[in-house]
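Following this line, the structures themselves.
No lab work stands behind these numbers, since they all come straight from the coordinates. These numbers were taken from a predicted model, which means no experiment stands behind them.
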Structure I
């Protein structure tokens with residue numbers, strides 16, 4: 001029997017675990033707020049190391065959540081990141097689930 005005042009915590013098991021990892025959540029949050037971001041901007045805003053940023057971005061790209069465009073600005077390598085439609089929808093759904101859960105605890 002459940003108490004109507006108790007939260008349904010089963011929704012916590014349904015959050016997107018790929019996004020839920022803090023480093024990937026930070027990358028997704030930054031990209032949700034901009035059209036595109038370059039490597040240096042993401043590095044500075046997330047506080048991740050170069051290796052961590054690259055590894056977590058690769059996982060998000062593999063899932064189809066972000067697009068990574070590599071090229072050059074002059075002779076300097078330049079990498080840009082952006083959310084895909086799938087990634088934008090996934091992050092919005094993730095945020096909605098967290099907001100629903102937060103209402104029980106705040």
Structure II
């Protein structure tokens with residue numbers, strides 16, 4: 001439903017109100033909120049080679065927490081790596097799926 005970039009060269013992916021992971025999940029949850037359906041989510045992370053693992057763990061932990069808070073199931077994910085200098089250090093894309101029972 002959208003690509004949420006972090007770290008735009010010189011900026012941090014830790015922002016007031018949450019980091020890039022929490023904001024990616026919450027943005028997709030907002031898109032699903034009006035459907036009244038069971039909410040499912042897929043996420044993909046595109047990482048520049050050599051990320052700081054402590055920062056990445058913090059982002060992923062906040063994604064998990066945001067999904068739990070919203071009652072969303074993260075049903076699939078994917079991670080890709082790009083060469084240093086070929087992209088943002090962290091890029092997250094999320095897709096929301098609404099299932100009506």
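Supply the structure label, taken from I, II, corresponding to Cα Rg over 2.2 N^0.38 Å, for residues 35-82 alone with the calculated value 1.32. Derived from II, not from the others.
Looking just at relative contact order in percent (Cα under 8 Å, 6 or more apart), which of the labels I, II belongs to the structure with the highest value? Comparing I, II by relative contact order in percent (Cα under 8 Å, 6 or more apart), the maximum is at II.
If helix-only ellipticity at 222 nm (-39500 (n - 2.57) for each DSSP H run of 4 or more, over all residues; to 500) is calculated from each of I, II, which structure is the one that comes out at -15500?
Details: I: -15500; II: -10000.
Attributed to the structure labelled I.
Identify which of structures I, II gives the largest calculated value of mean projected area of the Cα convex hull in nm². Checked I, II; max of mean projected area of the Cα convex hull in nm² sits with I.
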